[in-house]
Structure I
Amino acid sequence: MVKLSARERLASALQRIDDAQGEGAHTCLSVYREQALAAAEASDARARAGVTLGPLDGALVSIKDLFDVAGEVTRAGSKVLFEEGKVAERDAPIVQRLRAAGAVIVGKTNMSEFAFTGLGINPHYGTPANPADRARVPGGSSSGAAVAVADGFCEIAIGSDTGGSVRIPASFCGVTGFKPSRQRVPTEGAFPLSYTLDSIGPLAHTVAECAQADAVLAGEAPWTLDAAPLSGLRLGVAQGLPLENLDDTVGRRFPEALDRLERAGARLSYEKLPLFDDMMQVLRVSILVAEVYSIHKERLARRGDDIDEIVRARVSKGADITAADYINAVRARAALIRAMDARLADLDALVLPSTPIVAPRIDEVGNAKDFMARNAMALRNTTIANFFDLTAISLPLPREGGLPTGLMLFARNGHDRRLLRIAAAVEKSLT
């Protein structure tokens, strides 16, 4: 099969974005038509000359609305930030790295305001509807990123993940989402949610595409992703909290996935982890809420009425967190990170459902009480990786015509490439 040129693939993507019957208007808040065309033509010229800048040369990429692009206001899904009009002086480092790798940046994708909810609702710019069922939420906060990949607006989308904001939309929309070890990818030039927890990762259709993008984001040399042999892999199935109150779809598909892994030769063990209970105790004082409040305290006072009311209510809770409580939570978390790292030393990966529920219908989250209940469920499992400073990936499970859901793998901090090799093997077993 003849591979289409970057220009041809870009033309197809832009046609989808421009389709008035599609989700382009709600998904892509900025579209870089001229710049993307120039980048695509430059990539095609290199290809004709037998020159390449690497695996992402000519790849169609979108970036979440919270990444700085020189000369533009970084909205982070907020009309308040847009109206404040602070223009970025330079591209974020990850944007610089994508350009240097030859990526064709198609546009900026929609998101939950300030990246602070897990369902993907945005009352200011509209909510990108879930590609599997347009009546459902896409997941957040990287809502537009997942929809852009699933709907063919790009091939790889770059999002941020503070409590699951890459992996939740990946699970809800049926794509792959990777959260790297937090320190590997610079967060400079990304509008912050939590200085402690923010990480940056890709969404794509395959593990291989995520691995290629991750290497560029981390400033690492390209590498060949060889799937690790599943036979003999030590996979721990997380018990307790991650398996509580699964909905019917997740409760059926997760055991089916485990059966596939076991038939492929993986050694499954069922792991009870009291550290989850310790985490819940520490989370009574939210490090994230304390930090996001410090970022938006003055903005709340000036423009609170212009912020999504659910986001505003969540941010405002930071006013009740004392400095002593915050410091104690940070210290307690650090001890639990060390304990979890030691606990996972004898496992290749931990396995759990990405989300305990499928994407809720938009009409099911119309009031604050229902929204917060489903938001908490969407975030419950993914948050574990951020709290314990792990690397994680969500893989789409076979749908059989139903709604998407994901299988999540955790690995120890710094074991990113090992996790990607394991995920590539698991991906094969699921198809």
Structure II
Amino acid sequence: MPELGTDARPLRVAIVGSGPSGFYAAEALLLKSDASVLVDMFDRLPTPYGLVRGGVAPDHPKIKSVIRVYDRIAASDGFSFLGNVFVGRDIHVAELIQHYDALIFACGAETDNPLNLPGEDLPGSHTATEFVGWYNGHPDYTDCTFDLSCDSAVIIGQGNVAVDVARILATPVDALRTTDIAQHALDVLAGSNVKDIYLIGRRGPVQAKFTPPELKELGQLDDCRPVVIPGELEIDPVSQAELDDPAGSKSGKNLNLLREFASRPAGTTSKRCHIRFFNSPVELKGTDRLDTVVLERNRLEGEPFHQRAVGTGLTEELPCGILFRSVGYRGLPIPGVPFDPRTGTFPNREGRIEHSGEAVPGLYAVGWIKRGPSGIIGNNKPDSQETVRALLADSGQLPPCPTPDSAAVRQLLASRGVRVVGYDEWRIIDAAEVERGRPKGKPREKFVRVTDMLAALP
């Protein structure tokens, strides 16, 4: 039998997920290695690009320009896209193993961590993922409803996703009309009565996870003033040690921005974004729906870069008509793949998926399902390259799949009534969205239902 990775027998790899980590893995396999490789990339939606399409805020078009890189990767010899295929439902991992020598999982962290608080299930309490997917036109969240008739909104968490939610709530709707925001979201935001937005963090300004560019934008919004309590910017000696460490440069930039925010005069803006520190929610209150959130004041304990928030027993009740939790994200299990419920990841070492501490031959992970929800888009490139290096190093020992045939995979899916969407067909959907957006002065008007995407195809 020919050796895997030769022209006589190319190494066959299935990548499950078409976000940044999946495309960077494909690039490392197809363009950066000397082996002969064929890559089939699967996604449960007909559309590629993962969070670049469904997670990046509509007012950040420059970030989405990375799609051009993925488009070039997709044009590589040996690459195929199989969209609208739900691995674990339409086709199982055990079946993929019959047709591919290795599987790379790039399926991300698809769900939010809960707060596990009384009242969390009240109407008006939402996940940030739902809201972000809703305004970005993700089909999973098209039918979500958000009541923005209240005066105040609370966001629990201080990462970049939390800042995105705050910014979308605070941005004048006319500034969003020329973005690719979903029309249903634009209509609801146009009727919003939200005046006060609270961005709540359990630790201090030095430990906040947002990046300086994201934070800076909160201070540049028209008709919305950032509000920071000066006393919450006082730095304890342990936090000062974090700032003095070379790893603390981001926190230092954040702190300078926050101090500048705190020094601004009150002004007469119609909206205010309150950035609060040292507070944790302990209860959500309401009868028929959410009315208030109870916050407990915290102090910090621990060593530099390992400080934890400890409640002091002092509480305050904050009016809250709508709440979004953004306190971390987790991956979801796929039948046939080892899963760590504690971390919400596929247990792995250097990308090799493990079971009971031993590598499972042919199974690999990249991106958030590998390392957890950390980093920005660019962090996925070296992460994916590490996994691909491990895969290629293993290729001489991988058991060749018994049926190295993508046509057999497509036939199996067709027999189950699955309408596979190829990359050329995605381009048709893409062109239709762009055309739909043109009369509105938008870069595109997304299809927000899979049925409509498929209906756009010939």
Structure III
Amino acid sequence: MGKYFGTDGFRGEAGVTITAEHAFRCGRVLGWYFGVNMGKKCRAVIGKDTRLSSYMLEYALAAGITASGGDAYILHVTTTPSVSYVTRCDGFDCGAMISASHNGYRDNGIKLFNSQGEKLTGGVISLIERYLDGDKSPFGGDIPFASGREVGKTVDYVSGRNRYIGHLVSLSTCSYKGLKIGLDGANGSAFRIARSVFDALGAKTFLIGGDPDGTNVNGGVGSTHIEALLKLVSEESLDIGFAFDGDADRCIVVLPDGRIATGDEILYICANFLRSRGELTGDRVVCTEMSNGGLISSLKARGIECRVCGVGDSNVWKEMNASGAALGGERSGHIVFSKYETTGDGLVTAIMLMEALCAKKCGADELLKGYVPLPQLNCSVPVSDKAAAVRDLDGLITSLRESGLRMIVRPSGTENVIRLMAEGGSMEDCARALRLLDEKIRANDSRF
């Protein structure tokens, strides 16, 4: 991770950690790098979620791109995966999404994509970070401002978002007529798109988290606050419920019996479904180190191999490319289907689950037959200094591992928290391990 860009873009408190000046400077580098630097005019596409600060960052980013001579195509409120899709399919040089994903409304961020719709990494990110810090040496001085006919323009590109919606509808091979589906839009990017897609496919939809006001994204709703969807599925006797996060690249599922299907359960269902259609290349999937060990053993019992990689859907995509896997994902709900996308897409995930449900002609809860999870608990500890908080934990972690637990302790790449995971033994063993680590981390961190 760099100074500004973490595992999922540049993220922080809007107006404090990430400002309009930062966005403008990012745009300046993008417009120059993919334009003048390559002897052409840069074409960039920009989307945003519903946060109040998204307008500020969107127009600052567009101003930077156009000031460097590039053209900025504006999708307005849309999902992160739609930006990836439009960038790849409509021939853009790069794409940008203004969103802080599952974070609260005070935070915001910038996610960048290359021309293939993949998360932008490496050299370009390094150039942006250096420019943000005032280092102009890679550019031979300041990036020149465009003038005259070379100044870029902004273009209303809502047609690109509509084309993405059409793409989603086209993925279904059957009608969902007669099925009752719950949708939690998290008061974010999916609040309109999700309902329009599933209505078009014939389902009777029930929407919550569909009234954004700029300050309520992920507020008590969405994939990180699943209780709201659990209540809706129960009260309305729904066949299934889908909860998305603020930018809709994640999906968490509520089954009719009240069980919650995380990314692990979704991978299990979709792996079996794709295999039944002969589309699970090499009979393998990609998961991350945070996935439940029961996913690996349950798929192995069905002759399906799991390749394990580091956290982050960009790492998942990298391993999928290396191994030729058609399916990969994270426990958090980022699921990637290589046939349709190059990044996680909560809406594609929901459609694939509906396809599996219709193909099996059974209740949603029956799709998890054969899945046996191991005891596992996860938590996040807020800290002020992530490096200091994990100092001197090695001895405790080793001791817990020697007791038979699988332990993961990692600083978040998107928030000022330490992620903890304990797996194995019993739930009581896992809870005790997390409690001991929590106490040690709090003792190390100045905020406590």
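Below is a table of values for the structure above.
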{"read-out": "Read-out helix-only ellipticity at 222 nm (-39500 (n - 2.57) for each DSSP H run of 4 or more, over all residues; to 500), computed value -11000, structure in I, II, III", "value": "III"}
{"read-out": "At a computed 0.7 (distance in nm of label points 7 Å out along Cα→Cβ at positions 38 and 406), which of I, II, III", "value": "II"}
{"read-out": "Relative contact order in percent (Cα under 8 Å, 6 or more apart) - structure with the largest value, from I, II, III", "value": "II"}
{"read-out": "Highest-scoring label, criterion being Cα Rg over 2.2 N^0.38 Å, among I, II, III", "value": "II"}
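Where a number appears in this text, it was derived from the coordinates with a stated rule and is not lab data. Here the structure is a predicted model, which is why all the values come from computation and not from measurement. Cβ atoms are built from the backbone, for glycine too; each structure is taken alone.
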